[in-house]
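So, here's a batch of structures to check.
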Structure P
Amino acid sequence: MQRQEIAAAHRGFYSAGEFAVGSLLARRPDLKFLELGRPCVLPPYRNKRTVELLWQGIWNYLLLNRLDVMFGCASLEGTDPHRLAMPLSFLHHYCRAPEQWQARALPKRYVEMNRISKEAIDPKAALRALPPLIKGYLRLGCFIGDGAVIDHQFGTTDVLIVLPVSALSERYVEHFSARTERLVAA
């Protein structure tokens, strides 16, 4: 995790190497941003409980630092956008960020996500094809940036996740707030 002021004082955001996040930050100077990086969890611990603990830590960090927006790259496995046509098109048609939250893939790295018409997409099949992390972000209420980026180093196709705290699903806000209250009371 990297707060906006830390990124500004050092090497910037990792996501800025793939997406024009500067335009997003410039449109919203009244908000404080937090970049979420790729979590690294050993295989035996990749389970629901670990994910809940990660999100609880992120939620507490957001509250402690009074942060307004989370963003970062999320990956689909593989570097062939033709093989990823359905999930990329689903994200483009159903989850694309409104203009105020939009950030576009850098021009030299831009990969079109609109590969299948909205009418030709089976939303349930497309959701099944998405990685668990992206599905989790979608449940929380995230938006997806414009365009994808092939990351040959990691063997992935990346999309930009933008998640304003104000857009968080009320169900999750209540869940994380209740857990925080229990931790503080303990």
Structure Q
Amino acid sequence: MTADGRTATRARRNLWEGRARVVEAAVLLTASSAAQRWIPMPRWSRVLGVAASVPDDWQGQRVEGLSTTAATLIEYRVASAVRRGARLLPWTPSCLAEAAAAQVMLSRRGTPGVVVVGLRLSPDTAGAWDTHAWLLGRQGALTGGPAAEGFSATTVFERAGGLLAREVDLSPRGATRD
């Protein structure tokens, strides 16, 4: 086989692998959405990880300018597949469904992230709280990052053998994902 033939074969394989990741993401988004709607969270939340302590330097801090940088090719591909998979569905998956789907995908690839659940006072209703979930990779948010603005982390979920919340580098960076 010529070099051009190998390149074309590799390109086709990469295309199909990318499509398979998007289908995987759409299936996981569907399952996560269904679980969120019909199953009590304590019964399915283990896919997120184990609830852990919010790092001391995050306590009481509001998210401002959260980086959306993927540190590895795996993080980038998973985040991209979840975004693309969500666009294929006839509904808009919740932030928690997106974080859960991406966490499962990362875990299957041996690099789980940290799911963060945050709260903020609702600007629309006096005394009510808004909730939001996002998934952090090594250098920033992989899902839910831009919408996390103004939220304070209240719970983090970590997977055994995976990234710990205190290991996440949240120093400011330019957004590098599409």
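Since every read-out is calculated from the coordinates, none of them should be taken as a lab result. This is a predicted model, so every value here is computed, not measured. Cβ atoms are built from the backbone, for glycine too; each structure is taken alone.
In this comparison of P, Q, the computed figure 26, 20, 16 for semi-axes √(5λ) of the Cα gyration tensor in Å is attributed to P. The maximum of FRET efficiency 1/(1 + (r/R0)^6) of positions 32 and 152 (r between Cβ atoms, R0 = 30 Å, to 0.05) over structures P, Q, that is, the highest value, falls on Q. For FRET efficiency 1/(1 + (r/R0)^6) of positions 64 and 160 (r between Cβ atoms, R0 = 30 Å, to 0.05), the calculated result is 0.45, so let me know which of P, Q that is. Working through the options, I get structure Q. When distance in nm of label points 7 Å out along Cα→Cβ at positions 40 and 96 is computed across structures P, Q, the figure 1.4 traces back to Q. Ranked by relative contact order in percent (Cα under 8 Å, 6 or more apart), structures P, Q are topped by Q, which has the highest value.
One of P, Q was used to calculate distance in nm of label points 7 Å out along Cα→Cβ at positions 88 and 144, giving 2.3; which? Answer by label: Q.
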